[in-house]
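FYI, it's all coordinate maths here, none of it is from the lab. Only a predicted model underlies this, so the values are computations on that prediction, with no experimental measurement involved. Cβ atoms are built from the backbone, for glycine too; each structure is taken alone.
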Structure 1
Amino acid sequence: MLFSWLIRRAPRTAEVLADVRALRQLHAATEREREDLAHDQIALRQESIRVALRRAGESLALAEPAFDAFFAQRQRVTLYEDALPTLQWLSARYPLVAISNGNADLVRTGVSPWFRGGFRARDFARGKPHPEIFHAAAASLGMKPSELLHVGDDAALDVLGAINAGMQAAWLVRDDRPWSGDVLPHLWVRDLRTLCTALTLPNASPTAGSEGRSRQHTAGGAGGPTSLARA
């Protein structure tokens, strides 16, 4: 969608970017240069588009509408086949809250009916693995961090971030990556159905005294709820 828009409205910029790989490389370079925007993927994406426009000698006023085209496409996610059944099962039993370092929108991606709320890093000046965003999620439910289970696919941002914030953590890993950290996740699951199964077992809660249940706090990696959607 962004390339189609650029070809029509900013053809020289489209030539500079060339393909998706070039766009990703530019975004990564902008992220390294603008560490002050590390918590805000929307601002970073807008800045990377401005850099491309500047390199191509085209109007920087095109950055905002170009980002709007990108953002609309960003919300058209393809959910993993186990995502919706799991959200339905979990939300019937536990309050769900989403946190993200990315720019996915719960409403526009179609998953908002199952969540009590959502938090994005851009609203906190920094995101995962820092504890503030985890604590905000717990506070929104009137709960202690230790009463929540955070589910995510990024070992550092999700698992270690949640544990350091005082939460329980489940690592969702759909491939054969080994765990390399010294601190282990409380749960280790290959898919979301396995998560549901684990929570139905006797004494399923990693923390004693919570009646065999952990309240669910579901989130994904840096780009959004990637535990639910394919990249």
Structure 2
Amino acid sequence: MPYGQVADIKMFYEVHGSGTPVVLIPGLGSNTRFFAGLARKLAERRQVIVLDPRGAGRSDKPRGDYSIEQMAQDVAGLMATLQIATADVVGYSMGGKVALQLAAVRPDLVDHLVLAVTDARPKVTRRFSFRWFMMDVVSKILRAVDPQPSYAFEAQRRASEGFDGRELLPQVTARTLIIRARGDRIVSAGDTAELCAIPGSELLDLPGGHISMLQLHMPAFVDAVSSCLDSGH
């Protein structure tokens, strides 16, 4: 199985297809399996690299604090290991924050950027809110099916909820598509709209919710991502 030594961890990744590389970064608690369908579709025309972020899947899960900045450095390190000088990058939810950080601080590495169901501002989870229900109740059920240690989930969660990338937005030079799910109850429409501070970015609404957009509306998502990645600057 492919692993790359990245900073202090071994990172698990998969490579599918050939052609222009595109890196897929999953969200909180997710791993390569989340992007299985998307990876297959994009790999028909591209080289697709999909990874398990630190703390998830088959990548190492060190104890202690994580940060979005650290996870972006992990992606940059993996690209260096694979000798990928530049790639298109797709980030979903927490993965979108990692992709934003990477594109802002390492513009040389990112050609096209897709930010899906994500935002750039810190979050507070209020008890008994829908967000609380998903993060504190549903996530435990999902981790029972696809095991992730609680300490690793919480480290990812603190990193994601504490991230403030609003000052990074004007620094992004990659051609950027921002995708919002119309039924998203985790990331608000207003928070998504803030990402439009990225120069020249495009905002697109697709059907579905925070997770179901990808799972239930895959053709629309694939078409939107492919159109962005195939476009020029």
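Determine which structure produced the value 36, 17, 15 for semi-axes √(5λ) of the Cα gyration tensor in Å, calculated from the coordinates; the candidates are 1, 2. Structure of origin is 1. -11500 is what came out when helix-only ellipticity at 222 nm (-39500 (n - 2.57) for each DSSP H run of 4 or more, over all residues; to 500) was calculated for one structure; which of 1, 2 is it? For helix-only ellipticity at 222 nm (-39500 (n - 2.57) for each DSSP H run of 4 or more, over all residues; to 500), the value -11500 is produced by structure 1. Taking FRET efficiency 1/(1 + (r/R0)^6) of positions 12 and 84 (r between Cβ atoms, R0 = 35 Å, to 0.05) from the coordinates of each of 1, 2, which one would give 0.25? Among 1, 2, the structure yielding 0.25 for FRET efficiency 1/(1 + (r/R0)^6) of positions 12 and 84 (r between Cβ atoms, R0 = 35 Å, to 0.05) is 1.
When you work out Rg/Rh (Cα atoms, Kirkwood Rh), for residues 4-115 alone for each of the structures 1, 2, which one comes out largest? Across 1, 2, Rg/Rh (Cα atoms, Kirkwood Rh), for residues 4-115 alone peaks for 1.
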